[in-house]
Structures are given as structure tokens and as C-alpha cells.
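What follows draws every value from the coordinates through simple rules; no lab data is involved. Since this is a predicted model, take the numbers as computed values, not measurements. Cβ atoms are built from the backbone, for glycine too; each structure is taken alone.
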Structure P
Amino acid sequence: MVYDLIIAGSGPAGLTAAIYAKRAGLSFVVLEKESMSGGQVLNTYEVDNYPGLPGIGGFELGMKMREHADRLGVSFINIEVRHLDIEEEGRIKAIYTDGEVYRARSVIFAMGAKHRLLGIPGEKELTGMGVSYCATCDGAFFKGRTVAVIGGGDAAAEDAIYLAKGCEHVYVIHRRNTMRAAAILQDQLKGCENVTFLWDTEITRIVGEEHVEGLWMKHVKTGEERMLDLDGVFIAVGMTPETEIVSKLLQTDETGYIVAGEDTATSQPGIFAAGDIRTKALRQIITAAADGANAAIAAQKYLMA
């Protein structure tokens, strides 16, 4: 069977694309790697900037998007995309998965991004044993304990605010002397009495045997190194796009994001990129959803041409 469209990914971009594609009457399927739709939004404790739904939990918002798609009868297949191939002089796009090949005349890649690693000793060894990339997932395990949040963006600020509600103390460690997080988040964070900022500081090693016991830090200006005792480390230093499978066929920028504008069109006709996977100035739930709508309409126009 050759579908009109294949949507790879089921975060806000993929789910919105599915809703629009279904309303457009296209034949399509959504391929999702994870067992639950929603993408990164599922790990967000509270979403305060989605219009009309201030303060909604990220998990709840993700579930509402999936429920909307389910009500329309969207088909989902829980399987990981492994490879993209172009057939019949570009008319057919073949998506290879574990044991299956799905073909369509157009494709929307909406696979999002994954957490970026620090790449320091102890990080991989202690992941799941005190090293975490999701405060809302693992924060409850550190109630009444001391933790550190590494990073200076919105995600780091949100994680620290969330953890401060249950942890005894939270250190925010950043390699610069100021955060780049939104002002409203910085104000909230500064209002947390059990939060300490460690500026101009890099983490060189995470220490522990069966669990995190502390970390070694280095001041970037003085070169001074010291050990900080704590129970958990939450890493929030950005994301890496899930573009490995398409990087040889689609144009990407120097950081790996698929080059695509607001119309979501990529360097290959009939292939579109939506959400955090594409080049864009702002990566938020609302911009991912907007991408999904644009991508579905762009695919429909391509199919009609």
C-alpha cells in the first residue's frame, strides 16, 4: 500500500499534523517510537504559556492532543523509523522500520529532539542512579535531598523551580554569569529560598559508585576546582535533533536540524519537517503545533499539484 502521507513522530507537531491530515481526507499513518504520544511535553510539569490553558500539566496537554486525534480515527503504529529512501524518481518515499517498510507520496518528519549530554566522566555510568534529564519524571525520588541542575535556559529554570518545591536544597550551576531563561522564570527561581546559583562554573566529573555522591566543578575564570556533595544531578543543557536517519538525504544545518522554513518544506520535494526537528527561532509547544498544521496543509497541496 502507498499512503498519501506518513507522519513520523507523535509529539505536538506530529499530532497536530495528524489532526489536519485527517480533516483533509488524506490516507496516512503515524509512526511513533515511544509507547505514549506527546513527546517532550509529557515531561513538562506545568505549561503556563499555551493559549487558553494556563497552568495545564504537560502530561494532560499531551493526552488531550492524542485524544483529539483518536476521536478522528487517526491510525498509530508503535515502531521506530530506521531509514528513509527515495524511490521512483522522488515520487515515492520509503520509510524503513524494524522489519517493515511503509511507502507514501509525502512524509512529515516530526521526531523532535533528544536531551544533549554533558559528555563527562560518570554521566553515562550514573544515569538512572542519580543522573537525570527529567525533573518532573524523577524529582519525587529526591524529596528532602540536595540536588544540582546544570544549565541556564528555560528548561533548567523550570527544573530548578520544580525541584525546589520538594528538595532540601537546589544548586543551579551555569558556565556563564547569567541565565538566558525567560525573565519570568528567572524571577520565580530567584524567589526560591532554597536555591543557590553557582556562576561561571563547569562540571568536570560526576562522582559515585552505586548512586550519585557529588560532582567536581571548575570555575571557568579562576580555574579553581572543588567537590560538591549532593544526591542527584539534573542535566538541562539543550537538545539534539533526531535527524540521524535523514541527514544524508535532507539538508541540515551545522547543528543537525533539518533546514526548513515556516512552510516546513525541506530540500526534498514532498518531505516536510515540523516541530523541534527543523531550523527555527523559537521551539515551543505552540510553534510545534503550528508547524504540524502547516506541514499537513503543505503536504496536501503537494499531493494535489
Structure Q
Amino acid sequence: MAGYDLIIIGSGPAGLSAAIYAQRAGLNAVVLEKAGVSGGQVLTTYEVDNYPALPGINGFDLGMKMKEHADKLGAKFEDASVLAIRPADTAADAAATEAAGGYTVVCDGKSYETKGVIIATGAHHANLNVPGEAELQGMGVSYCATCDGAFFRGKDVAVAGGGDVALEDAIFLARICNKVYLIHRRDEFRANKALQEALKQYENIELVLNSTVEEIKGTDSVNALSVKNKLSGEVKDLPVSGIFIAVGIIPDSDAFKDFVDVNEKGYILAGEDGRTSKKCIYAAGDVRSKALRQIVTAVADGANAVTSFQEDVL
């Protein structure tokens, strides 16, 4: 089992940024990627219009540019599904692990020894799991209003959800869209009262309560939603150009929940420096507890985590 200075788990924007900074720092590092392809969620984003200096770039192209940058610097990548991180004293070969650093990253069929780990496994949006959702993702189906809302300026859209994010999205979209349908399966929102009061200020937000999205319709792009009223059973179509799904975000932290501290939603507790509750274990990107989850903040996290590692170890 080869030893590394640093292991980066995940190859989305946070992981790729960490890889770039690790190479520039001359660290012996490896990126472990589960999907066998780098880029993370950005690869499924049709267009990215808020990444500095690259307005309107295709998400796949942006992910590939980040990977190419890491490759040019000589970053090492391996396909691996991480099962756990263990401290040296519980490793099968404790002496070798301790000599190499302090942790063993256990994968399916292989283990790695390292002085430090950056967890950059990201998060995934909870789905509605209705017909048309997967097929029209990036073509009117979005999970981020601040990312994609500008593409729907002056159009009719819908938001599905009843929590803080859903109401924040509806308010954000109401400022730039013609009309916003806010669809929620209950008759009351879970969002905080301040947001519920703010919602009332926008006449172009129409509440569609006690209702669920049954189907997202369209061929090349979204053109309507099939919505069912849970009380009456009535199903009707809402003509919209897009739907923003805000029914939850799930951090990909299951393999680490018993090793580092996480919050009630499963996000790894770490500050801007990336430091977690364990020495030389860092969190970067969407898996980290933070207010704003965007490509630009993920990239910053990766850089900060490598810098913290250098301060802590070297």
C-alpha cells in the first residue's frame, strides 16, 4: 500500500481545485473518484453563467477544463469507492500507516495510507422522482434558482417545495420572472415566518398548496407540469418554461458520519479553512456545512483545504 501526503476524495470542482493546489505545492497526492469521470454535478449543468470570466460556458466544458488543468500539472487520479477513513492505530498495518502519516482510507478492494484527507464528495439534490424529471434536467428542470434563474427572465416558472430554500427561490425568481407557481404538498410551509411574510409582497407568486407534481412535460425543454390536488384528486396542467425543485439536498457523507462531526442534516462541520473535528481531515465543497453552495465556493474550499493541510503538517 503506497503512502501519500494527501488524499482527495471526490473530483468535482472542490476536489479538482484541491488537486491543482496540491500539485503546485509539490505534494504527493492522489484524487479518488467514484464515478470514473471528473467534474461532479457541474457536468450535468447545461449552462453556467455565474463563474467568473467564463459566462455562459457549458457545465461539461467547465468540468473538463478543470480536469485538464489538474492533468497538466501532473495530478494523479484513481477510480475508487471509499468505504471509510480509519486512524493509524486501527489499521491492519498500523506501523506502516503511522510511518506514512496518520490515516488509512479504506476502499472497495484497496486501501491507501496518508498524512491527510480532503473530503470533497459533494451532495446531491433530492428528486421528485416523477416522469420527465431526469429526461429534462438542464432543459428546464433545475435544482438551483440562483444558478439558472436568469435563463428564465420574463417567463412563467414553478418552484416545488415548502422549506426555506423553496421560498427563497420563489422570491428570487419573482423578481425576474413573469409568474412563479409555488407548489407544496401541504397547506402550510415549513419555512421560517419571515420568509412566509416576504412571500406575500409578490403578486406574481401563485400558491398551489396541497398539491404534488405528477409529471414534467416537454420534448426538448419543459413546457408544462401535471399537478394533482391531494384533496380533490383533480389533475391540471400548468404551462411553465421551467421548474426549480427544492425538496432537499443530501450530502454524500455517509462513509464519514461516524468519523468526523456532522450537523443534523449530515453536512460535515468545517469552517472556511476546511478543518474538521479530526486533525488533518478536511471538508471542501458541497459536503461541508456552509451557507452558499456554488461552483465558485467549492473551488475556494479546495484551495483553502490544501493550504490548511500545509500549515498543519508541513
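So if we calculate distance in nm of label points 7 Å out along Cα→Cβ at positions 103 and 119 for every structure here (P, Q), which label has the highest result? Display every interim value, and only then the final one.
Details: P: 4.1; Q: 0.8.
When distance in nm of label points 7 Å out along Cα→Cβ at positions 103 and 119 is computed for each of P, Q, structure P gives the biggest number.
Tell me which of P, Q gives 2.8 when you compute distance in nm of label points 7 Å out along Cα→Cβ at positions 39 and 223.
On the way: P: 4.5; Q: 2.8.
Derived from Q, not from the others.
For distance in nm of label points 7 Å out along Cα→Cβ at positions 159 and 215, which of P, Q scores largest?
Working: P: 0.8; Q: 2.7.
Going through P, Q one by one, distance in nm of label points 7 Å out along Cα→Cβ at positions 159 and 215 peaks for structure Q.
Taking 1.9 as the value of distance in nm of label points 7 Å out along Cα→Cβ at positions 79 and 295 derived from one of the structures shown (P, Q), identify that structure.
Numbers: P: 1.9; Q: 2.6.
Of the options listed, only P reproduces it.
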